[in-house]
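Q: Pasting the structures here.
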Structure 1
Amino acid sequence: MPIREDAWNLLCEYTESDSLRRHGLAVEQVMRKMAQKYGEDEELWAMTGLLHDFDYEKYPTMEEHPFVGNKILKENGYPEELTTAIMGHANYTGVPRESLMAKALYAVDEISGFMFAVTYVRPSKSIHDVKVKSVKKKLKQKSFAASVNREEVYEGPEELDVTLDEHIQFIIDALKEKAEDLGLSGEGASG
C-alpha cells in the first residue's frame, strides 16, 4: 500500500493551489483524529482525507471528479476502502457511504472548508478563537461561504450519530492541533 509521502506527492502533482492543498491537509488532520476517536487505522483514514479532492483542480466537473481521481488511485495501488470512501464523499456519484470511514469523510469535508472561512473573518484570524456558536451562526447566513453545501454539513454528523455541536467542536479541536501548518493560527496567535 502507498504511504503518506506517496499520497502527498500525488496531491502535489495534481494540485497547485495552496488553498486546495491546505484543505487536503485539514481533512487529513480531522480524519486522523476521527480514526483515533473510533479506534480505526489512522494512516488509512488520514490518507483518505488528504487525497479526497486531489483531482479536483484538474478535473473539477461532476462528470470528472472524483471519478478520474478514483481511477488514478486504483492504478497506484490504493486500497478499495479508501477509493470507495472518496467516491462516497460526493453525493452525485451514487456510491453509498457504508463504512464508518466513508461517513466520517463526508461529515468532515464541507465543514472543514467552512472552518477556514469562519476563521479568516475572526479579528484574530485564529482557529483558537472560533466557537461552536459562531460557526452555527455563520452556517445560517446563506451568503457567507455560499459555495459550502449546508445540507451536507448537517447530514454528515447525522450519519455519524453525533450532534452538530459535538461535531463542530471536534473539528475545531482537531484543526487547533495543526493551526500553524494550516495557516489558521492567526495574527501572532500562540498555541
Structure 2
Amino acid sequence: MFSGLVDSVGSLDRVAETEAGREFRILCGYDDLTDGESIAVNGACLTVRAHGPGWFTVAAVSTTMGRTTLAGWQVGRRVNLERALRLGDRLGGHLVLGHVDGVGRVQNVAQRGDARLVDLALPVEVAELLVPQGSLTVDGVSLTVNALPVGETAQISLIEYTLRHTTLGALREADEVHVEADVIGKYIQRLTASYRTQAI
C-alpha cells in the first residue's frame, strides 16, 4: 500500500532479461532497503530482489509488462519511487495499491498561471471511475482530477512542488503514463454492478 507521495526519483542504469523477468537496476537515494520489500516504481508495485548503497533491482513478469510501459524502458530513464507505507504513517495523498490499471496518453500540456495543466486520454475502465476533484495516480503520483473535459479524458493540474520532485515536469504530448484509479471507486463500482444492470 502506498500514498502516491513520491519520496525519491531514481534512474535506470541496467536493463536485462532474466529468469525472473525483465530486470531493472535502479539508482536511488535509499541506503536501508531490504530484500523482498515493495517499492512503487512509476506507480507499479515491484519487489526488491537485490540492493546495495544507492541502488536496487526489481523484475517485471509478463503480466506486469502487459499492463504497463515497462517493456519500453531503457537505461537512463528517470522513475518516480515510493516505499510502502508503514502503519502510523501520514496518508498525505490517497490509498494507492501500486496495481497499474492501464496506460494513459498525454493529449495536451499547457501552462495556466502558476499551474501546468495536462490532459490525459485514459482507458475507459479508468475514466468511468473518476469524479471531479477526486483522486488519480499518474506514474505513481497522487493527483487531483482538475476537470473531466470530454469522453475518456481527464485533466490534472501540476503544482510547482510536483514539477520539481517528480518526473511529471518532463511530460510532453503523446507520452505514455501509468494510471491507477481510486480503489474506493473500484469497490463501489463492483458492489453496485448488479443494481446498475437492473436499472438499465
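Q: Of the structures labelled 1, 2, which one yields -0.23, -0.29, -0.63, -1.12 when log10 I(q)/I(0) by the Debye sum over Cα atoms at q = 0.08, 0.09, 0.13, 0.17 Å⁻¹ is computed from its coordinates? Provide the component values of the computation, followed by the final result.
A: Values: 1: -0.23, -0.29, -0.63, -1.12; 2: -0.27, -0.34, -0.70, -1.16.
It was calculated from structure 1.
Q: Follow-up. To test your reading of the models, identify which of 1, 2 gives -4500 for helix-only ellipticity at 222 nm (-39500 (n - 2.57) for each DSSP H run of 4 or more, over all residues; to 500) when calculated. Before the final figure, lay out the partial values.
A: On the way: 1: -19500; 2: -4500.
Computing helix-only ellipticity at 222 nm (-39500 (n - 2.57) for each DSSP H run of 4 or more, over all residues; to 500) on every structure in 1, 2 gives -4500 only for 2.
Q: Output the label of whichever structure in 1, 2 has the greatest value of relative contact order in percent (Cα under 8 Å, 6 or more apart). Intermediate results must be reported in sequence, preceding the final value.
A: Numbers: 1: 20; 2: 24.
Result for relative contact order in percent (Cα under 8 Å, 6 or more apart) over 1, 2: largest is 2.
All of the numbers you see were taken from the coordinates with simple rules; none came from a lab. Keep in mind that this is a model prediction, so the values were computed, not measured.
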